[in-house]
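Novice: Given below, in the form of structure tokens, are the structures.
Any read-out appearing in this document is the output of simple, stated calculations on the displayed coordinates, not a laboratory observation. Just so it is clear, the structure is predicted and the values come from calculations on it, not from any experiment. Cβ atoms are built from the backbone, for glycine too; each structure is taken alone.
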Structure 1
Amino acid sequence: MKNKLQLYPMIHLKKIASLLVFSSSIVFSQSADVSATAKPGKEFPKIDKNDSVQFKVYFPDAKSVVLDGGDAVKNLKSTAFKDPKGYWNIKTSPMEIGFHYYWFNVDGKRTTDPNTELYFGYSQPTSGIEIPSGEDFFFKKNVKHGKILNDSLYSEITKGKREFKVYLPANYGHKKLPVLYLYHGTGEDITGWEKQGYIVNILDNLFAEKKAKEMIVVLDYGVALNPVEQKRPDDFPRTVVSSKNLDKVVTQELIPYIENKYKTNGQKAIAGLSRGSYQAMLIGANHPDLFSAIGAFSPVIYEGTAAEPFKELPISNLLKAKKKPIFFIGVGEKENGRFFEFNDLIINYLKQNNYSYSQYQSPQTYHEWLTWRRCLYQFAPQIFK
């Protein structure tokens, strides 16, 4: 009789615990909108009115599921519990606005969220979530729409096929247009500006509102290494070698290819984000006669020293150029301090040498895609005037 009396409270407590889990999951899913990055038909992730995010993922055998991700995700607080059906329910503290890469560490193994679309980031397919910022400049609107084509060329410099994408505005074909060569960042590829960057929507909307001059945009791959160089350690010196090769690819192969195949008017600009900003500055500074504008979004400088901060970035060429390209530099308000250091180095140098530039700081954003979308939105109207 004693054992039965002891057993009864334990069974009763288990029932109460199950009811609490069940009721928690009901509250958990109320008053929240499904993320724009969720796959069709999926109910999670959800974002509540406070911008807290709710994830529900099926990992029935997992003992631990921990949320991880990019800059805006790493500092979040979150709670997690597994319900009786094997679903892990995770809720975060309020998340910052913008697009954020994330993943789950499932018993220590990095795992994507099966509920969301995948984006190429951190050198592999990665989950993403969009926290609304209240802006619509990158939304698809009722305007004429441009298109993105897949294209490629064989490079003698890298000894292989190079794939890239080409954005053509809705009115392409009526007249010759200028070309913007645009680069992604480390760990990303030529799909970045198309998927995470919403470049088609941004440019379509700008052109429809007559805020920017129509242009072709080439979304080129930001790595240019021959088979031998690809075996080098993945470090900053390798990035500099790759970027110097990219300079040759762009000026000797890509530009002639584009100008031969597409209806261009000879005007060119170059821009990029993060590592791509270094590449844009390097190529633009080496050939100021070729480019009318240079855009550095979240600027990076590689292999500089205290004595020679621009050791591998020939920015001084701009000072001697007959035709001085427009120089645009943008950074996110919440980016890591080193990006502000690079930003200040460049701006101070340009100031000291009386070189004209325009500067933009993206409010409330990290080293992430909302920063770079905003930078493009600010940069595009300034070029090809």
Structure 2
Amino acid sequence: MIFAKEVGESLTYKFAQAANEMKAQGKEIISLGLGEPDFKTPDYVLDATVKAMNGGFTHYSATQGLPELRKLIADSCNKAYGSDYTVNDVIVTPGIKAAVYFALAAVLEPDDEVILISPYYVSYPAMVKLAEPTAKIVNVTLREDFTLDREMLKAAFNKRTKAILVNSPNNPTGTVLSKEEVELIIALAEENDAYIISDEVYEKLIYSGYTHTSFGLYGNIKNRLVICNGYSKSHAMTGWRLGYAIGANSIIAKMNKLQQHINTNTCTFIQKGACAIYQNEASHIAGYVSELEKRIGFFDTELNKLDYFAGIKPKAGFFYFADISAAGVDSNTFCADLLKKTGIASTPGIAFGPEWDRYVRFSFAVPMSTLERAIGLMKNYKYGK
């Protein structure tokens, strides 16, 4: 296997590990690095999973996923999008990362070009290079207000473009593509015969006043679209490693071949437990989003009062992408210094694209009291002193 330079250590986990080591030494650590919902997986999922285990669902399942779960996913998406997906258009994978990677591996061939919107999720470049080492990555950098640079996007597309990988709502910025931006991406993909791989894992964590426009709403691109999603963020199931992809049947079929030879199948009893997600009201989400809005309102107001930070209030998700230009150092250096002096763990902006080395990412998927403690410590923080 060719390990391209893009296939490096994840900086999100690197700094989380450093924070854990300091915590083990007895130091106070405030972890604002990894993004993980701070609520319990719903009881109905836990109960259904235990029932499945006790009921004997501990053996192989269909490689593409339990037909029962795939039908529930397809029906849910059809209701949301007005589409006509079937169980054959869905694959269940061990995590959303697997879904994105399989989709890339299913479509990429030597010397293809892949467009990434930067800042991007940390694993995207590695996924592209693992799927096809000779693929060329073309970054389209968001403007400083985190809106799409339309001219740069248009210039990025050409006849060698095989796919564009989109993450909206976005990690790390919390921005949400507008309907017009989504439609521009669609028009350019159609014009250049490119696939759209859309990671929509944060779609349910949208703040009041904003709307998520899914690519699934556009039936005319069904044959060039793969939507990747899951339950990690909406149902606090990060450790369950469960995701899915729904989209063009020709691509899903190829993804299933990859799964057959790599995973065999996704954990059977976890799939069975996930069926309960579609059979129960997700009443927890509204309350969680409301709490996130309170936290980010506080964090945005207070952070922008500090010496080294400036930021834009997110529209979705639970990350804050802060400009640290005032410190005059790169993001790795800044995050290391912040961790050493305050015990606050964050993530260097360079992890999300080379253009973002003057930013850091904070997670506010923590109690308000933790954010208040962090702000208090950052008020007294001085870089280099």
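Novice: Which structure, out of 1, 2, was distance in nm of label points 7 Å out along Cα→Cβ at positions 111 and 127 derived from, given a value of 2.6?
Specialist: Derived from 2, not from the others.
Novice: Relative contact order in percent (Cα under 8 Å, 6 or more apart) was computed and gave 24; which structure, 1, 2, did it come from?
Specialist: Going label by label, the one that fits is 2.
Novice: Quick check on the output: 1.00 is FRET efficiency 1/(1 + (r/R0)^6) of positions 191 and 367 (r between Cβ atoms, R0 = 41 Å, to 0.05), derived from one of 1, 2. Which one produced it?
Specialist: This figure was derived from 1.
Novice: 1, 2: which one has helix-only ellipticity at 222 nm (-39500 (n - 2.57) for each DSSP H run of 4 or more, over all residues; to 500), as calculated, at -8500?
Specialist: Clearly, the read-out refers to 1.
Novice: Continuing with the same structure: If Rg and Dmax of the Cα atoms in Å comes out at 20.7, 61 when worked out from the coordinates, which of 1, 2 was used?
Specialist: Going through each structure in turn, the value belongs to 2.
Novice: Between structures 1, 2, where is mean count of other Cβ atoms within 10 Å over residues 135-142 highest?
Specialist: Working: 1: 13.2; 2: 18.8.
Going through 1, 2 one by one, mean count of other Cβ atoms within 10 Å over residues 135-142 is largest in 2.
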